[in-house]
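Below: a set of structures, written as structure tokens.
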Structure 1
Amino acid sequence: MPNGNAHLRITFDFELSIPDALNQRDERALLEAMRQILGNTVFNGMPTVTAKQLAKAGVGLAGHDCRCELERTGQAEIPADTVIAAAPHLTDEELVTVARQAAAKLPADPSQHRAHIRRVALRVANDYRLVPCTVVAEASTGGLVELGAQLNMTNGGILVDDEFKKIKLRTDQPPIRVWIEGTDIELIARLGGHTLGGPLLETDVADLVPHRAALLACWQAAIA
């Protein structure tokens, strides 16, 4: 900013009532939306009006700077760990969104909190987030088999690769081991039967929570 012989600072603080459609965004995206809404009318208009008023007294405007900041106020959020426990498939940015949205209509009964948070989370992110893995199980004909598969972080389901879809697994076997490719993560899966799409295998979403960071990294690497 060019230098004059005096520095004038004028500060306005605006308390906003933001509609839900905008308020669902994270803070950075909301600030950018505010910048676009205000646009040249404000950011160019205010210096122009100021310069004209000062000129009436013979004061010249040598330059100006602009700062636009936004801070949420009076808005409750659910702790990130609580959201992760219900929906470990969320990215960090999605966690912020879900924490805010879920807090807005949190049931009074604590026993309903997890289900409520998960419903909100699935509205925000319900895509397949697949992580390569290997399933070690007992075939219906006897003996152990290794099946290439994909763990869906979003719901804990396991989708076996095409070449293994016709393999039948023993229905009454002990918990089935699942190894996440490229890591030392071992999970346990349950067999719920068989369909044309292969064995119905599922892990408990809660079992993914301790491994969230590593699983997200695997998913992001797979889609990169």
Structure 2
Amino acid sequence: MVELMDRDEWKPSQSGRKKQDYGPKVNFKKQRLKAGDFTGLPSFSKKIVAQMEAYSVLGGFLPVEQCNLDYRPERGSAIDPHFDDWWLWGERLVSLNLLSKTVLSMSCDSEDSIQLFPTFSNENGELNPPGSLTQTSACENSGKQGSSCLLSPRLVPSKEVTVAIHLPRRSLVVLYDEARYKWKHAIHRRHIEHRRVCVTFRELSAEFSAGGRREELGKELLEIALSFQGTPV
């Protein structure tokens, strides 16, 4: 799949990345949208999109845009914490991680608190269930018993928490609900050890979907996208 991508030009992007876009022409600041030179998603994505139907979380997912991002350690490639647009793009962001492993870092600016549960490895190296009351090794060594040696869940400000989602090579991740609208996502430079290609598929927001104010334009764009005859714009 990446070999097919490499037949087309990778255009310079921000923070050491390169990109290929298959999607409509958009001005997000002015909220203007038109098909422009968009000719559809690439033919090699047709099978991947079809396979998504096997997952309940992707029921009814119809991608209208595909963005390929090329990360390389020698360029210091990264992407800062951010939200994807939600005027045009719908709730689910679907990303396919190719060529090498990485870590997707999630952070939150909310003043709310989040409850953290301690987890510990048992003798077999397996994690105990979150929230299980586990004695620390220090307590065990001292011979102490009881509640004073048990770690309980604790509340921490959300903005002090970073969630690290480990993405193996050829893994698929779907961001939706609070992971889409409350938590920013990022890829840090230290987590790009080898060349990595990320393929992100986006669906239309409610405004451009059935019953939405711009439903007809949404239908037009979906018809183009799902022809799978596209080249990068």
Structure 3
Amino acid sequence: MFWQEDIKQEHFTLPEAIQDAVFSIRTKVLPIDHAYPLSQALLKHLPWLAKVNAGVFDISVADGNGWEQDHESGFYYPSKRSKLNIRIPKERFGDIATLAGKILDLGEYQIEVVKALEPKLMSDMQIVFAKHITCDENASEEEFLQTSFTQLQALGIVPKKMMAGLKRKISTPNGIIHTCSLMVADLRKTESVTLQEQGIGAHRLLGCGLFLPQKGIDSVNAV
């Protein structure tokens, strides 16, 4: 853990350059480890995603929010509230709207993209959380935090509080990608938005390096 006090309030207007396109979906079951087939299915319909630094969130939320997770068998059972979220530049919203009505083929599993919903702006909340940040399989928590600190500094962000979380794996044909979750707290509003827009690390199309706002540490621990 890395912890340092304190920041001042600041006036800030949320930019609109990068937003999350949100779609309602319909699917009966998905493997928990579905990031790679989801990215490939999306690229078949929207090949330009690979050229605009797009980010694709995996379709998952914590137990108790309309989903059931069977970690032993490795499957999710989505509800009607399940969403597909894709982070893209605002000027590509007209292009991504064509995804509505399509079927995403994940091999043994399919996702029906029902309709586009209201897009989401980045948030100016002081706490953000990423479920997946790429990391070295054998890196210690201290090494992971130091690498993250350096990546954040490259974005002009001076983190005051960071906390590493769960380690996970993403399967791809080229091998396993190792990730660790990361919370960054007490960000300035401009820093929070920059981090959500730019992210850190590789494999954004697999859901890595993508930050979401959190109300507090308790909500992070529930993910």
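General observations
- Structure with the greatest value (metric Kirkwood radius over Cα pairs in Å, set 1, 2, 3): 1
- Comparing relative contact order in percent (Cα under 8 Å, 6 or more apart) across structures 1, 2, 3, the highest figure comes from 2.
- Which entry (1, 2, 3) yields the derived value -5500 for helix-only ellipticity at 222 nm (-39500 (n - 2.57) for each DSSP H run of 4 or more, over all residues; to 500): 3
Coordinate-derived values only; no laboratory data. These numbers come from a predicted model, not from an experiment.
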